[in-house]
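Derivation of every value follows stated rules applied to the coordinates shown; laboratory data play no part. All of these numbers come straight from a predicted model, not from anything done at the bench. Cβ atoms are built from the backbone, for glycine too; each structure is taken alone.
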Structure P
Amino acid sequence: MKKLVALVLLSAYLRIGAADLPKSGLAQVDSALQAGEADRALSLLSGAPNSSEAHLLRCRIYFSEQRWDEAVNECEAAVRLDSQNAQNHLWLARALGEKADAVSFVSAFNLAKRARAEFEQAASLDPRDGEALTDLGEFYSSAPGVVGGGNDKAQGLVMRLEKIDPSRAHILQARIAFSNKDYGAAEREFKLATTTSAHPAFPWMALASFYRKRERWDDMQSAVESGYRAAQHDRGAGVALYNGATVLIKGKRNLALAAKMLEEYLANFPKSEEAPAFQAHTQLARVKAQLGDKDGARQEKAAALSLAHDFKPAMGLSF
């Protein structure tokens, strides 16, 4: 009897261990993804079982590498295997939206309609997910009515966001105002977001982006500098440094500060798939080349490709 009990317990232990192994492996994949190690993340997934979680991770990795077709295919597989997971729908919507920006008008029309439906499904499945509500609101405020956009729909999400994340609500309200060409109201809402966020560096960079679009260069730089100072006191604000550097690069202003922020993000802050390390290295390579540091630019390109060997924007750099 004791041997039988021992065998039963051993069998149960092995079953539990087998169930835990895939989860442990997928956690390693996610860690590699957050670190910007796209090649390693894909390699770790090579032996993963056919599951919704594995397909979603592949989708997110391909998304970070701007491989939109592959990202869409993987997220579609994730949705097929688990249609009740809000994250599956959210990432499929994001991939469809990015793909829509890269194809012909006719194809973009159909992709945008699909993206809207997926954003709506994600927000329906998880009504308190601030990211899903924000993405849906941004779609509504930027997309034409023919594909389901509309500022009236976006406005309906503001009150829901206010109960979850007031800063996100202000930023969405700002985007609605910008879409309506009410630039004064947009500026006020972006500024309110900086006072209501637990991570004010992010809304500061959003305000800076607004100023860039309005060609208010001095205000843009001032907002970036405010965001930079806020990030020095917030370990979770590394992505904001990346965002601020991107604003300066697009605005062709203070590239030295842009390089400094990218270097600090890469050296001193936790990495995130929101600002993949290989993308940061690629941005830094371009900036260093513009600043005349060709050797440094080559080193940054090599660093990017060591993490994601077929990342096309890095592959296309020549100095």
Structure Q
Amino acid sequence: MKVKFWGVRGSIPTPGPDTVKYGGNTTCIEVRLDDGRIIIIGAGSGIRALGNQLVTHDMKEGRLSIDLFLSHTHWDHIIGFPFFTPIFIRGNKIRVHGPVNIGDEGLESIFALQMSYNYFPMRADELAADITYEILTEKSFYLYEDVKITTKILNHPIIDLGYRIEADGAVFVTAYDHEPFRNLFYADPEDDDYDELVIKEGENAALLNNRRVSGFIRHADFLIHDAQYLNKEYVASKIGWGHSSMEYALYNSIKAGVKKLAFFHHEPTRKDSEFDALEKAIIKRALKINSHKIEVFFAREGLEVAV
């Protein structure tokens, strides 16, 4: 399979001269299986250019059949869907898969709200393509008889899924919008609400869930991992925001035996020049601390990776 980046930025699109090299569009990747089947993960602003490419090139061979997976429905991960040209063409089949938060009616209603007249000139029920919606939870299933997908709930302020795709003799994993699980019940021993048993249970729960994430990414041939912050940024003011540090993503991937790692969901204020310097530093650090020579780099728009 081949993976191509169409959007790599987190939180908000960031066009401009300082983001030309790595890209300013929000999250979208294309997974192209060896036989040409198409899987898309993420409907951020990057999906607009992907849609135009599919219409211009792939539709020369006929109508499209696409599986679109969402990690979650935060704005930066669905903002591009109304501008995804294939949804306006009759005969195209688009299957949207993803989680919903507790209390949400469903994916279809979320997309319908996004395309209501208050926000967009065309309503979702006016789209010409055959679009279906499937709510996903944490599970394993076969998308096709030769394509196995495993989902994993990650740590984010909304229900958020990572995807492990096993196909074409390779393992590809995404971990968008994730930070390490932590003990939510911590309290100062001097606090009147201090409860040693509850705190111990919180520690065990965090440890168990972090081990599950490590197992989810274990031995991946290619992993795309949220790495929005440096550790000093994360510790100073970003704990609880639902994103990882580059150091955490690197160390956890090395420990899990990942072969190739792409940092993803880039901080919107980070410039190309900063990424160039950081990539050199991260590669140097990776060579120092790992034995199996993990390949690590920052994702950038237009980059295609063979898995």
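Some notes on this structure:
- Test item: percent of Cα pairs over 13 Å apart, for residues 87-126 alone calculated as 60, pick one of P, Q: Q
- Comparing relative contact order in percent (Cα under 8 Å, 6 or more apart) across structures P, Q, the highest figure comes from Q.
- When distance in nm of label points 7 Å out along Cα→Cβ at positions 79 and 103 is calculated for each of structures P, Q, structure Q comes out greatest.
- Test item: FRET efficiency 1/(1 + (r/R0)^6) of positions 135 and 271 (r between Cβ atoms, R0 = 35 Å, to 0.05) calculated as 0.35, pick one of P, Q: Q
- If helix-only ellipticity at 222 nm (-39500 (n - 2.57) for each DSSP H run of 4 or more, over all residues; to 500) is computed and equals -7500, the structure in P, Q: Q
- Structure from which 15.1 was derived, mean count of other Cβ atoms within 10 Å over residues 31-38, options P, Q: Q
- Entry that produces 21.7, 82 once Rg and Dmax of the Cα atoms in Å is calculated, selected from P, Q: P
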